[in-house]
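Next up: some structures, all given as structure tokens.
The numbers here are math on the coordinates, done by the rules we state, and not lab data. Remember, it's a predicted structure, so these values are computed and weren't measured experimentally. Cβ atoms are built from the backbone, for glycine too; each structure is taken alone.
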Structure 1
């Protein structure tokens, strides 16, 4: 069936059929480049939005940074549009208007609008979804829009929009088959979201030289963590300061301080119309929550969910686990994708996990059980149990956990999503 026929068959009540259709439009799942998106965006008049835009890129911390930005803007009373990915439980999570995921009908209307103008231009699932989000944002008046990069930055579909402020949260090794095998190469790709004469924030503690060089080359105004702004934790509060202001005694958030510090620098460089006061910052820090990021569900057996899927994210998770009181054992429900650094992700947590419950994901890119188990044994993991699915692995962990034990679920967005569905 051709695209026009599919568009007419998929009514505004049938989101699942649309999403299935989007998976068939392009021969590759990931195909970096801006030309296809730009062509369709121009046809749909989507290349500029009618308010300031913050684009958020980086290896780890994008989701938590977007969440803090959104929470603060809403607390300040602004009208906010947010585009983020991936989703955990429902596609609707990717597009939020004033903190609320858009409904199926709105998404289907947006998909229909993009389908009507794309002609024979082939789009990936992510590209089509990005254009649909932009179309929805053009239908509403906002004070600010926050866009999260999908992969990389320079050639990511989100980068068809010129950011008024660019935030690069971190630069670490991930997606190396697309972005390069070292931080300098990856940093260059992340830096592509910066624009000439516009502020750019790098939240990484060690800004790659490639990011600095690109900013200088295009004339972006780069502010780096550790040089232009910094932070320190003081007991149960923290301090933040830059070259002209400081905040002392801020409440500790449930997200990494490194990310929170970079977001505070974003607030400092925003257009004057978007003023964020200290009371708003404090409220946002106290209330920001991100599903699947160090998400703790209390009970006789504590459940901890984190989407950590690369070495840097696992290292942070290990540090946080060390701070959580635990009188029992730690049981890990674990699975990863085949194209991720499994050994590098396992190693930071190896000494904190007593038993491993390994299941296989139900996605094409999944790592098989044999590979996951082999890698665990290679680095000295103890007590490894194999199951056909993540669900079965989780159910086994629950049945064997004792009071005061904790169950850690990590390794992929898909791993966390599968366990989260069991909590509904």
Structure 2
């Protein structure tokens, strides 16, 4: 009888936690929904118009990495007490990835090729906690180790939780554009963005299965909650949250559909009180989404225009076209979703020669996209976004050139 009471109580607590668990989805703000996709709230936390590249959750706070402003933000689990600049990082850090435990916050820095760490209260910031990492774009932790992925090398690395013993490669050339990691029990999971799959292996990298879950649409961020996996489908026209059991069964690629530029994802099982209703704010006239890499070496940036006006777009040293029109900016456009396709320019001279030379020898080039939208009767709105351009061979599964920081071409 005592055993039955204990079992029933444990089951009740489990179901209560599951009923109050939540998914947090990062775009230009942070959305929230139940684990089954219900009660979706698109603007749960406003983040000041930045770019939410990663989210992590602990028992008291939500944290997010803003790769545009080089900051880590924080808010209470109920969405209040928002601190857009909880941790200020050096300019050009490009944090994209986040993990927390009871003591520390960890983030990969794509701009400086390092893994950073700070105390959970935001103190003792060490931006080079693990130095000389090759273009890290995701991080995951357990009690004993730190794992990170390199989309430049198609590899997943590991070191101990103090960053001392290692690093060592656990997945070699089986992790194509794997900017999403999760650890569950004895297994490591990662996204295969270009191959539209989710991979799985043992924590030591043995028995890798790059196509453990199939049918995705450019999957990016990956998290776990209980015995289920959740991921972001960021593919053009298929922006959604997907879900599957950790054994690969019951795959649902459209658990939450109709999203606008989703990228970051986190989950928790913490019970929180509902928030009072808020008065919706007028939407921004210009929303810039997360880039998508193409196998020919070009990149696509999704842009939502919520008004009619002139869109000016420029990338020094590269060719930019607006799709589906296929015209060059500036262009007069109405409310719609457009895609900015950026490729190395064929012209000679200036910054373009530097870009071409670097691309041809297999280096990474750091460029900046500049946008300006002048809507009728309103103040023009400007945005900037830094990104990396690769040689086409680097985007495919071919061997990538190792070493070195991204080339910065003069404007």
Structure 3
């Protein structure tokens, strides 16, 4: 069996720390791709006809590919898909609010966040802003800027018995100071913070992130704790699998990684899996090879997609929430995810393909099925399968605290997932 490499867990945590927003995740991924010799392709420019490893970036989405030995127009693709976004608290366009002597910032809850996990954490801010001239810049503030304060137990004495109930509108508004909060206060602060002239920033996509650094955890440091493991874990592994391959190990098909945005809110956007980004890139690659519409359909029929997203590890305090016989654990290898209602896209041929790849890569594997009375979530897998008709398999690595501001996974699984995805790509 492949020996877990501690350097892989460290590299994953570095990737997570460098990527507090989807836009930063893309920038971090681009740096990795450039180091590996990939070149940028501009969507508005004519598509290159060469066979160089390349990538396209659009906002919080990134598509990268490495051409295989078969460059005929109808040659298929080996695709790994993941997503760059995670549930969090995102700043509203007019965030200035507060009362009773407190300054606060109005937020919108993004995705299925575990609301209680955002309480009493020191929060930084990251994302992008747009200037009057239309240029876009990234920003991140990695100092304690805001905090969502919990109500003291003396003012809610039954909270430990009846459970904490949070109203997303009333109870999740972060504090960031004392005093009055006149309209425009945040915009003025942001301009000064990023070194722009007052009034020069028109709009933003900004979000809060927990400032606690990623860490190795456990008596033998066999666990990793960090925010955004769902799904930066899979993004990092996909990019590593794509970039580590050398010329002697390339397959006949084009190997591709697609990191989408907005999965946590349904993927319906120009950068989400329900949008046209992947389809457009495939179309232009086929056309650049001299292909036509029929070649495109033949290429799709010859393609396979692995949707890599995180999986539920069995929780020792809540074992009744898991299906008997399908209780994954961290550090036991990638998890094949199956759901007959097609919330996961895996079917029997796809399952056999992935399990065979794990055997070829010499890594362990597990299988997850949810309980009949506890429906599972979904992934980009069914969306890619529906939009393009590509055979798709849903996989991931086991974790606890999914959708928390700080999640928990295994330190051995980064090595295992890279090896398994590499076997699928090449």
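Going by distance in nm of label points 7 Å out along Cα→Cβ at positions 125 and 389, which of structures 1, 2, 3 comes out largest?
3
Comparing structures 1, 2, 3 by relative contact order in percent (Cα under 8 Å, 6 or more apart), which one has the largest value?
Evaluating relative contact order in percent (Cα under 8 Å, 6 or more apart) on every structure, the highest lands on 3.
Starting from the value -2500: which structure in 1, 2, 3 was helix-only ellipticity at 222 nm (-39500 (n - 2.57) for each DSSP H run of 4 or more, over all residues; to 500) calculated from?
2
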